[in-house]
Every structure is written in structure tokens, then in C-alpha cells.
Structure P
Amino acid sequence: MDDKCTFKTPVRALVIEDDPIQLEALVELLENPNSFERFEFKEVLKAKNATSATKYLSENVSELGLILLDNQIPASPGMRPRELGLDIALKARQMGISCPIIINTGTATTASDEEKFLMNYKEVSEYVPKTKGYSVLRVRIEKQLLDYELSGKAPLDISGIIFHPDTQELVHSDEQREKLTRRESLLLQSLYFAHGKVKSVEVLNSEIWKNKSNVETQTIVQHITDLRRKLREKPRSPNILIFQDGGYCLSI
């Protein structure tokens with residue numbers, strides 16, 4: 001089967017770390033195309049202090065997919081590091097940012113310490129000591145991203161169009177919004193989470209319409225047509241929502 005649709009979920013991340021060597025190592029981990037099985041980081045924002053981190057947060061409220069930070073960071077350039085990681089995590093949640101927040105701390109801890117930390121600070125998704133190395137951090141990041149993606153809260157990037165499953169909206173690059181029906185939203189999610197695999201009309205009927213006997217192929221085709229219009233596809237040559245091998249897939 002042709003794999004022209006196959007893709008990894010694109011993610012925009014913010015890394016907050018005042019140590020320049022550690023910062024570049026984290027960015028390299030995220031940007032390495034072989035680091036993650038189902039995700040790729042299309043943009044990694046870098047902040048070395050709380051001031052620049054707050055600026056990035058306010059500018060990217062609806063588009064961040066991951067925040068990775070040290071707990072010990074300076075408030076502003078030239079100041080000594082302080083435990084501001086939790087403050088930034090709290091600020092992000094107050095702004096309405098729902099993506100995973102992972103603290104990658106230099107403080108040595110036990111598994112029990114990590115568990116207690118996460119119980120006490122609900123704003124943080126994971127607490128990973130740097131002593132555990134990048135392999136453990138990579139696994140924790142992938143798990144958090146997968147959980148977030150499947151929660152329905154994650155903004156999904158479809159060729160530059162941001163799809164919000166929780167509000168059933170598409171946001172185009174010109175900030176224009178398109179409201180989706182419930183079934184259009186479910187259909188788009190089903191194709192997105194297939195990560196490029198083709199889904200037949202029969203499978204889509206089973207997933208979205210629960211195999212209702214009165215649902216005709218034309219009904220599904222009409223929903224596909226409506227979705228293409230809202231994605232601003234060219235009717236005769238769509239390049240995002242594609243018909244292939246007797247079914248449909250997304251190419252992003």
C-alpha cells in the first residue's frame with residue numbers, strides 16, 4: 001500500500017533551561033527524527049529564564065504541545081537560579097495551557113519522591129531527575145504526548161490548520177475559524193489518529209455511525225466533501241484529505 005499519507009504528529013515545544021549545554025542537548029533530543037515513534041517536533045522554543053518563558057507562554061497559549069523545564073531557573077538574565085519551575089507551571093495552567101508539563105530536575109530523587117511531588121503539584125505532568133538520563137526522559141515525553149493527544153484536549157496541526165477536537169473547531173493561519181459538526185469532528189479525529197493509514201468506508205461507518213444500516217456510502221462521502229471545504233481543499237485536487245486504495249487518509 002502506498003504510504004504517501006503516513007505522518008507523525010507535529011508538536012510545538014517550549015524548553016526552559018538556563019544551562020546552555022543542557023538546553024542544546026534537550027533541543028537536540030526533541031528535534032532528532034529518530035527520538036520518538038509517533039511524534040516530531042516541528043518547532044522548539046528556547047527560554048533561559050522565567051521572563052522569556054512567560055513571554056513565550058503568552059504568545060503560544062493555544063499551540064504548545066509540550067513544556068519541558070528545569071525547576072532551578074533565574075527570574076531574568078544575570079540573576080542566580082531559583083526554584084521557579086513550579087511557578088511557571090502554575091502560570092501556564094492559569095493561562096489555560098493544558099499540554100504536558102515535565103520538570104527535568106537536577107535534584108536527585110527516589111521513585112517515592114517523584115510520586116509525592118506529582119501528588120502535591122497537580123500542575124506538573126511528570127517529574128524526571130536528570131540523573132535518569134535522556135532515555136528515560138524520552139520515554140516519559142512520548143507517554144505524556146500520547147495521553148494528551150488521546151485526551152481530546154491537544155490541538156492537532158493539520159498542514160498548518162489547527163484542529164481543536166474539544167471545541168470541534170478548525171483555526172486557519174489567517175485566524176478564521178470553522179465550526180465542525182460532531183460527526184465531522186469524529187471523522188477528522190479518526191483519520192488523524194490513524195497516522196496516515198487508509199480507512200475504508202466500512203471502517204468509518206463502524207467507528208462514526210456504529211454500523212447503522214441506513215447510512216449509505218454517499219452520506220460518508222458528503223461528510224468528506226464538507227470537511228474538505230472547511231479545510232479549504234481544492235475540490236478536484238485535494239492534498240490533505242485523500243481518497244486512496246478504496247478509503248480515506250490524511251496527508252499532512
Structure Q
Amino acid sequence: MTSGTSATAGTETPVSHATDPALPYEPRKLSRGERSRREVFVFFSSRNRRVVTIADVVNAAVGLKFEFDPTVQAYVERPRRLHLTAKQQIDVSFWSRNSSGEERFWLVIPETGTVGSTSGTVAIRDRVELDGAAARAGIQLHYLTEAQLLSARVWLSTAFELLPLVWEYDRLPTRSLIRNQIRARLVNVERVSISTLIKTLDFAPGNIRAVVAGMIHAGELQLVDYRPGASDAVVEAKHA
């Protein structure tokens with residue numbers, strides 16, 4: 001369902017880096033050295049209503065995971081640091097708050113930070129030291145490993161494809177009208193293809209794709225057996 005738009009914010013998309021002052025944390029700014037030696041991903045987050053700046057591919061994957069999780073109310077990259085030793089500090093990868101108000105601190109563990117076993121399970125290297133540093137800081141860490149993210153790589157590719165369409169949705173004047181007509185189509189049918197919506201709704205195809213993406217982002221619709229890059233897609237209403 002890709003519209004051919006690259007995953008960079010358009011000129012009309014808000015580009016503020018400012019965080020919500022009501023949130024308890026804000027992102028630690030990356031130094032010039034970090035920006036030069038690490039791969040940095042910058043994109044507008046419709047969920048946070050600001051630009052997020054995330055270092056390293058594995059962390060960007062988690063950012064996309066949070067971005068398209070409708071139960072996540074807000075997330076902040078690099079919310080605070082942990083002291084492992086007197087001379088060594090690390091970033092907590094993310095802080096998140098879900099729709100029920102639960103807050104969590106997340107540490108993303110790359111492949112080099114895990115140890116495999118003959119049974120196929122993955123253990124986190126230095127888990128005791130990490131948990132100890134978190135306890136001294138008065139927080140509890142929740143871990144996400146690169147292996148877990150790889151298992152969701154198809155959905156993450158889809159999220160990357162949907163992201164620019166969500167930006168289009170945010171600035172589309174007719175989004176409410178199109179959204180209501182899509183809802184009406186799904187009253188009597190369980191599923192509908194985007195090509196069918198384009199044929200039956202009197203709106204530009206790109207606008208229909210953008211609204212579908214926005215409804216997926218909001219948790220109202222979900223894709224059915226979609227493969228990234230496909231020219232068409234089938235959607236259905238997402239039920240709790």
C-alpha cells in the first residue's frame with residue numbers, strides 16, 4: 001500500500017523537538033561525537049507530536065514499535081542514564097506510558113549483549129549488573145532483545161512503510177469524512193481491500209491510503225496478511 005513517499009517528514013509536518021512539559025522525562029541530547037559515530041534516525045512522531053531522534057537501528061526499531069502501538073500514550077528516547085560503575089554510564093533506551101497510565105523503562109539489548117544456549121533461549125549478558133544499577137536508581141528495567149525485534153521484522157518494515165502515510169493523514173483536511181466512510185463500509189463486511197475503497201469512495205487514492213494508515217496507527221484498523229511493498233492490502237476493524 002506504499003504511496004512512494006520517502007520516510008522523511010514533509011515541509012508541512014510539524015517539526016518541533018520540544019517534549020510535552022507534562023511528561024516526567026525528556027530525551028538526552030546526542031553529542032556531536034555520538035551523531036558522527038552512530039547511525040541516527042530522525043522522524044516526526046505523530047504519537048508524541050514531536051520529532052524523535054534515535055541512535056542505532058535496533059533502537060529505531062523499538063521506536064517504530066511504540067509509534068504503532070495504540071496502547072502507548074507517549075514514549076521518550078534516552079530518558080535517563082544509569083551508573084553501572086563510578087566511571088561507566090549507559091542510557092536507558094526508552095520510557096513509555098500506556099493508556100492505563102502504567103510507566104515503564106526499557107533497555108534495548110543488541111545481539112552482542114546476549115548469550116545463546118543449546119536450548120535456543122537467549123540470556124542477557126551482565127543482567128545482574130544492569131538490574132543492580134536500575135535498583136540503585138530506583139527503577140525497574142524491562143528488556144527488549146534484538147532477537148525479539150527480528151521476529152517482528154515484517155511488521156516493522158510495514159510500520160516504516162506506513163509512517164509517511166500517517167504524516168499525510170495528520171494534515172489531510174478531509175480525513176474525518178474519509179474515515180467515516182471507511183467505517184461505514186466495514187459495518188456490513190468483515191474485510192475490505194484498499195483497491196475496493198479506492199474504486200467506491202470519491203476521494204483521491206493517496207488520501208484514502210493515508211486515512212487507512214492513520215486508522216491503523218490509531219488502532220482502529222489492522223492489516224490482514226500484508227507483505228511490505230505489496231500494491232494492495234486488505235484491512236479489517238481491530239477488536240479489543
Structure R
Amino acid sequence: MKTRLIILCLFALQLAFSQKAEQLFGQANQSYRNGEYEQAVQIYEQIVSSGYVDASLYFNLGNAYYKLKKYPEAILYFERAKRLEPGDEDVEHNLLLTNLHVVDKIEPVPQLFLIEWWNAFVNLFSTDGWAWAAIIALWGTALFGSLLLILRSDVLRRLLLLIATIGLLASILSFIGLFQRHQVESIEYAIVFLPSVSIKSAPDVQSTDLFVLHEGVKAQVMDNVGEWKKIKLADGKIGWMQASSLQTI
């Protein structure tokens with residue numbers, strides 16, 4: 001009885017939390033439509049601070065920051081939305097548009113066509129999306145495989161065998177996509193938030209300055225030492241900067 005009561009209480013709290021978040025989300029959207037972007041940002045951030053995770057929330061918050069010309073913040077939330085919805089064209093478009101305001105134009109290291117194609121395939125879905133694809137493909141394979149054992153018609157059996165084989169291949173590809181996407185999402189990235197920051201050769205303020213970055217640049221975090229982070233840019237450059245200069249995606 002106590003266990004059931006606890007479960008019911010948790011469910012009620014979760015339901016109330018979701019309803020409150022949806023209510024605030026509606027208020028923030030209305031403020032955005034009214035051109036009250038500061039107010040919209042405050043409400044969106046309130047929802048984020050409560051622990052609510054949603055691609056639409058991050059996308060709208062990124063748009064509000066863009067309207068306020070706060071480009072590092074806009075890039076941060078567009079990138080967070082992209083992690084949840086990697087194939088969303090609106091997110092990609094707005095992220096590309098916002099990056100035009102970044103001073104540093106980082107050219108990625110060229111990749112082979114097959115690698116680019118594979119990365120695009122992996123980025124079709126988030127981890128949850130690939131998990132659902134794998135489950136659906138497995139259930140489909142099991143269903144058609146079961147029908148294959150029941151039916152006696154040769155024509156139908158050949159058709160079901162073909163469908164079951166395709167389903168099995170889809171399952172394998174989905175599990176590979178799930179694993180690869182999980183690997184991608186486990187990599188830590190961050191956005192530079194200072195107007196200008198010198199990248200060091202070591203985690204020490206007395207170390208050599210290697211190059212300068214400006215706000216809005218995206219970097220991969222490779223290591224952490226105290227208050228310092230080792231970063232790698234898309235063009236392959238590596239250096240150290242203080243963690244306070246970055247916001248993790």
C-alpha cells in the first residue's frame with residue numbers, strides 16, 4: 001500500500017510539474033509574439049532551471065536570445081536543441097544564421113565522403129529516436145517471422161521472408177546508429193562566452209598564448225584540470241582556457 005501511495009504521489013507531482021511547465025511555456029511564447037523578448041527569456045530560463053528538457057523550449061529560447069542580439073546564448077540553446085533533434089531543419093537554419101555573427105570562422109578539417117555520409121546517417125535521429133527505430137524494427141521482424149512459420153502459401157512466404165530480412169537489416173542498422181549516436185552525445189562541447197579570450201598552451205595563466213577566440217565559437221572539451229579545460233576546435237587547433245569562459249552545451 002505504501003509503495004502504491006508513493007508511486008501515485010510521484011505521478012501526481014510529475015503531472016503537476018508538466019502542466020506548470022506547459023503553462024509557463026505558453027506565457028513565454030505569448031511574450032515572444034508580443035515582442036517582449038526579455039520577458040520571454042526570463043520565463044523560458046525559469047522552465048530550463050526547473051529541469052525541463054525539450055527541443056522546442058531550447059529552440060524558442062535561442063530565438064529570443066537572437067532577437068536580443070545575444071548570439072552566444074542563442075548558439076548555446078540552438079546547439080542544445082540540435083542534440084535532442086539532430087535532423088531538425090529549422091534548428092540547423094537558425095544555428096547557421098546565428099553563426100554568421102561569430103567573429104571567428106572556423107573551417108572544419110575536410111573529411112572523406114563516406115565519413116560525411118555516415119555522420120549524416122547517424123545524425124538522422126537522437127539516441128531516443130534510434131532506440132525507438134530499433135524496437136520497432138525488431139518487433140516488425142518478429143511479427144513477420146512468426147507469420148512466416150504459420151502461412152503455407154509460397155508466394156506469401158517469399159514476400160514475408162523478404163520483409164523479415166529487411167526488418168532484420170533495419171534492426172542491425174538501428175542498433176549501430178544507436179551506439180554511434182550515443183558516442184556522439186557523450187562528447188562534451190561548449191560555447192565560448194567571453195568577448196575575447198586567449199587560448200593557452202597549458203592550464204596556467206603564465207603559459208604561452210597560442211591564439212585568440214571570440215564569443216560564440218563551439219569547441220570540443222577534451223580534458224579538465226582544476227578550473228581549466230582543454231579544448232579542440234573543428235579545424236584541429238588545441239589549447240587550454242579557463243572553464244569560466246565556457247558554457248557547456
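Which of P, Q, R yields 11.9 for mean count of other Cβ atoms within 10 Å over residues 85-92, as computed? Going through each structure in turn, the value belongs to Q.
Given a computed value of 3.8 for distance in nm of label points 7 Å out along Cα→Cβ at positions 133 and 229, which structure among P, Q, R does it belong to? Value 3.8 for distance in nm of label points 7 Å out along Cα→Cβ at positions 133 and 229 corresponds to Q out of P, Q, R. When distance in nm of label points 7 Å out along Cα→Cβ at positions 45 and 173 is computed for each of P, Q, R, the one that comes out at 3.1 is Q.
Laboratory data are not the source of any read-out in this text; all were calculated from the coordinates shown. Computed from a prediction, not measured in an experiment: that's the story for all the values here. Cβ atoms are built from the backbone, for glycine too; each structure is taken alone.
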